[in-house]
1. Of the structures I, II, report the one carrying the highest value of mean count of other Cβ atoms within 10 Å over residues 239-246.
2. Taking relative contact order in percent (Cα under 8 Å, 6 or more apart) from the coordinates of each of I, II, which one would give 26?
3. Among the shown structures I, II, from which was the value -0.56, -0.91, -0.96 of log10 I(q)/I(0) by the Debye sum over Cα atoms at q = 0.10, 0.14, 0.15 Å⁻¹, for residues 63-166 alone calculated?
4. If you rank structures I, II by FRET efficiency 1/(1 + (r/R0)^6) of positions 71 and 407 (r between Cβ atoms, R0 = 25 Å, to 0.05), which sits at the top with the largest value?
5. Kindly point out which one of I, II the value -3000 was derived from, the read-out being helix-only ellipticity at 222 nm (-39500 (n - 2.57) for each DSSP H run of 4 or more, over all residues; to 500).
6. Match the computed value 172 of volume of the Cα convex hull per residue in Å³ to one of the structures I, II, and report its label.
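Laboratory data are not the source of any read-out in this text; all were calculated from the coordinates shown. All values derive from a computational prediction rather than experimental measurement. Cβ atoms are built from the backbone, for glycine too; each structure is taken alone.
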Structure I
Amino acid sequence: MSFKKIILSLFAVFIYSTSQAQNDSLPFPISEKRRLSDQRLESKKEGWYVTGLPRLGYDPIQGIGIGADGEIFNNRTADDPFFAYTPYRERITFSVGYTQFGKVSAGLGLDMPYFLNTKWRVRAKFSFSDNPNKIYFTPGESSLKPLSYVDRITGETVTNARYDDYRRALSVIRPMQNPWDGEIPGVDYTDRNFHYNRYTKYALDIIVERTYMEGDLRLVFAGGVIDLRYNPYDFEQEDRALDKEGNRVEATNGLTLITRDFSQAERGDPNSYWVQNNITGYEGGFSVKFKAGLIYDTRDFEPDPTRGTLLEYSLGYTAPWIGSDFHYSRHQLQWMQFQEVLHFLPNKNILSSRLMLSTIGGPQVFFREVFDIWSASQGRIGVLGGEDTMRGFKKFRFGGLAMGMGNIELRSRVSSFSWADQDFEISAVPFFDFGRVWDGLEQINLRGFKYNPGLGARIAWNQSTILRFDYARSAEDSQFFFVFGQIF
């Protein structure tokens, strides 16, 4: 055997024995797939540290917004047996926000992998939101139709409308049209808030999970409590209506869409989507939910994966016997895949993909839950639309008893640097989102998907904090987001 082969063999034995020693120091085996790369280990910080930024943005619905987001991490020391196998040992997240048109939000989260050096993980999250502009479209396949309106100035019918044009058209004042709804002659009405209501939410989730198969399999159990209150704008005064010259004037709000849908259901109309699908909760309600999940996860680094697979089944169940105002169940399947591609390029390029299928049903389905799913790995996700699903559409734009969605991103590293004892990696991210809803599993087909392309950037700050900047444009809308964390 040549000297070169002897050296290589000894080096391989050394590497293997080192990894075994590291694993032997653990209280239980963990798959080497979960071990951080040498590059990540070299730059991983020890002890406590904080990341966070103030937030300034603009949304045509919420107006100018200010706030702050931050994360507090504890990695402990390099001697900790889990140091090389988890992004962090403790993480506290916090956020606060306020917008020009009155939205107030706050959140506080806790995440503790390998709790007390065991196979258990504990997570908790509390959130509060008081939003005067909560969007509502009638759920179901009918919501997939392009936006259209009759211009109240020209009388022209506009199809395939852009969202901003659609809302502006609804803002223009009109005379009485619907006396059976309570409108009276001689009053100027506006439908500016036709799709909007006031919404107040308090939510608490506590999640525990245990690992099996050296960490590749996770069994998740959770409990959630949520209190929601809705107040529509029916017949209230609105000072942002428009006259036919485009000037701001005061007018009376017409009946909102959610009130129309509720009234139709109250009459027992067989054509009502709410009646057909046992939907309730017009004024909100209180829900206590039991949740569970089974996750197969081989991702190498949860906050910012570069390789691996995630397969997940999640279940949510609520009923009056556990203290809820509602009675329904939700089932969800999710798949994620991460792999390095374009190896001929000098930079690292990660192709990231996600597919999701979700369904909900029961004797008393809360209408809000048609637009809000729960993932055992990610927590609450608002669907469909917004920063967490289809970024080219308004959040909660589409909802239904069955929902399918996908995202494809190419996370292409552009640069990495250190500044003020902080480590940063910058990536450019072209992406493509697609999805649709169905009126039930039996209606599922592969036609009529909504979609949007987009372009974003990611800044990985000390590895575990991901700053996400995304711009997406669809046939209906365009939006920009700045949020913490990868979309998946």
Structure II
Amino acid sequence: MVFLEWEHTPGEAWIYLVILTSIYILYILKNYIRCVIHVSRLNGPKAVPIIGNVNIALEENFLYRLANESKIYGRFVKVWVTILPYVVLLEPEDIQLVLGSTKHTRKVFFYKLLDNFLGKGLITRDMETWRVHRKILQPAFHLHILEKFTNIFAEHADSLMKKFLEKKDQEINITTFINDSVYNILSETVLGINQRTSKMDDLPFRKGQIMLLYRMMRPWLLMEWIYRLTKYGREEQKQRNELFDTCFKMMKEKRELLRNKKCEPDDQTEETRKMSLLEYMVEINEKHPCFSDKDIVEECCTFMLAGQDSVGTATAMTLFLLANNPEWQEKCIEELDRIFDGNPKLPTINDLKDMKCLEMCIKESLRLYPSVPIIARKLGEDVKIGKYVIPTGCSVLISPYATHRLPHHFPDPEAFKPERFDTENSEKRHPYAHIPFSAGPRNCIGYKFAMLEMKSMICAILRRCRLQSVPGKEVIRPKFRMTIRAQGGLWVKVIVRDETPKNVVI
């Protein structure tokens, strides 16, 4: 047998190495290249090299512009997040294909940029771990468990109402009052800390800031090892350590307390015992070792931090809209007067469920100003919509803020019309046309909790006060910082109801 020896020069070897390396890179990037090819066929706003369309998110009119993209580009919009192509879906039936499927529950890369702020909780978890944690935590948000929280909601709401009464006949920015109340509710329901008695003002849950947009405008900071070397990276890491250390300390104290209680007689039953979510998770840890101490800490951080902005904003927006739409405020007051009939008692869960008019107003407020205006997913398989294919691995953006303003689903979309959410109108509407808490298998686990919390606060205020609009401050100027905020605050005038005739005509 004759073996032929292959002779080659160093130059030829380099050529072959370059070819092999190129083939390997193309193989690794095949999904990316396929995404670029397909997405490039769609229409969208002009992108800036390197940063793409991220600069648009910093514009003051970003949300308004996003809502109007469908009029310009149609049902699909192409955008670039740095060098990554995204498809914005606007129509409910297209959104359902993504959010309604278990194939597309994986979140996109920029959720990882929230890890230092939220930890790896349900919002940012990878798909496999998320499935396990969601199944474990879901029972804590069943209605019979939430019923045990209604007194906590009501007591803090009552304290909030008294602060409003102190501002009788004054014009106030309600955002601070509402945010304080939401924080106190979460402290007690999530951590088991009663702020009315402990006054733990040094807790770090209100001191953090999200650096996501800052990093995306500077693509080199998307590399974690570079970001950690910067001032902001070090501050964020310090913030994360403070959050985790605080939660870990509380978890250890709660575990010790629960162990001691097991050794002592207790006349409380499972039905009457109020448990914080932290206690619930500590007990889960005893039964499910896969749900570790680190998992408990990260989920606590997620519930505390994500719950503040979303519920606080939604509650304040609803009160502001009621102040500026007095006919609907009066309908809510009449409903509350009917439910309580002069009885000063705290609301029960049945009372809260009976507040249909108030619920319609909250839903309409969430339609106009959803707390989280953008949701993102990575496709687990090809999605065909009409003549277009959005390929596996492509990232999709969904904007509740924009979808909620499609005029063929919500005529006169900028108007406050809670009647859109009466039973008859809701039944006619596509289920994915209104998605303030996301939708599908990876929707917000705490949406029932949030609705009861919001009803409790608004109910307490309207039972004793009427709110009036403030001249020159009747318009909400929304700004986008991962959640929606109101530039300049939300101003109303507080009128004590006891001094207002019951048959007032608006």
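1. Across I, II, mean count of other Cβ atoms within 10 Å over residues 239-246 peaks for II.
2. Working: I: 11; II: 26.
Comparing all candidates, it corresponds to II.
3. II
4. Comparing I, II, the top value of FRET efficiency 1/(1 + (r/R0)^6) of positions 71 and 407 (r between Cβ atoms, R0 = 25 Å, to 0.05) belongs to II.
5. On the way: I: -3000; II: -15000.
Going through each structure in turn, the value belongs to I.
6. On the way: I: 172; II: 208.
Clearly, the read-out refers to I.
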